[in-house]
Structure P
């Protein structure tokens, strides 16, 4: 577990650089703390704030969540000091990002929810968001008969959204 606050900040910049997409604060903390033990939760939260304060991370609000991306100044800092991150840790981060980048993107871009209607049915809302603007690329509302069906669709959306979107486009654009 990393203890040095400078090292923690460099690890965060390195992760943000390797992910190559803006990340929700929850995803950053999960990635760096609970999914891996690169730092503890409080150190991660403090480092995110510190990096934003000095202009190395940029924060915006999207769907009531904070989204962060690395700034050009953050990249320059990382380029000058990344060697302070042990090579074994850099390799671990590289492997993790390579193997799980799409999982983290799906968590941010593929959203689903459901709610009960007055007649006892359930409405499932499925979205694919464009991360840069948080605007829906596609939004589907489905009414299903049971909570079990709604929960099943909700649970499976993250793994199947891309396939559903592709099938919609293929069917609608097939002339």
Structure Q
């Protein structure tokens, strides 16, 4: 493992703290998280993958098999069991619905919101419609996006504007944002 070229500002990233990615489904939390973990020489974990491993199937099947509220409770329970240090955690897009989950994530480190414009989210989800999505029956993706915008803004310690650039670009922005000037 190579040493990181970034020196973290201890006021922004205390020693041993994790970095937690939040944002809409298809915002790039996992891919950016993987790039950031590589850049900072940290392990990376995806809470959706924990849920999939527990159930032995994909998130789409899991989320379709239960109500939105039941899924949100499950996701919160998974988050509440985490006790991680010095890693990058990519959360599911709906992690911000439960204040307990948000508070617990904040005990591990800063929450970084990957904010991506709605048209980009819509295009990415259209390319992968089997993506697990906690959405109410009859609710549109635009409604969901707007509903979550305030939750992400309230929860986030930092926001990075995402889009269609390579994930490494956003990982570098995050690392620079947390570095000592």
Structure R
């Protein structure tokens, strides 16, 4: 991604997270970045395209991190632990992207449907890991869709926790809490 496109990406991400998609205008994005509308339109054809790019990159970041980390483990509980830790770290580092995805998950607009589609793809990856772990007897039998959704839901929990804790947010402390409650309940 070139420098200008990155600036548009970062400014849009911040504005969408702080003000919401509807309340953010192209003019505001260009003013924040310090570029002309023509420059923005050279990189993105519309505000909707900027939004799509943001959420696709956010989910791709999450999925790639999970793929890389879980490939290192043979044990499925360790894979779930890795997913939980990655999700906490992603929320810590990329709070704005997570805020945008969560804020646009509900609704009937095209962007809402796109968010749902991408989130469901991610949850399906988690569900595959859960099912494989169950098949091997490493994860307790149960509703794999519900378990995968619960694991994804830790992103929401982490965001709320981070906002409540402000600067006192500690990644490993929160991970230990999730490990002691959620992950422990999945062990056979």
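Coordinate-derived values only; no laboratory data. Note that this is a predicted model, so its numbers are computed, not measured. Cβ atoms are built from the backbone, for glycine too; each structure is taken alone.
At a glance:
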read-out: Label whose coordinates, when helix-only ellipticity at 222 nm (-39500 (n - 2.57) for each DSSP H run of 4 or more, over all residues; to 500) is calculated, return -24500 (choices P, Q, R); value: R
read-out: Top of P, Q, R by relative contact order in percent (Cα under 8 Å, 6 or more apart), largest first; value: Q
read-out: With mean count of other Cβ atoms within 10 Å over residues 81-88 derived as 12.0, matching label from P, Q, R; value: P
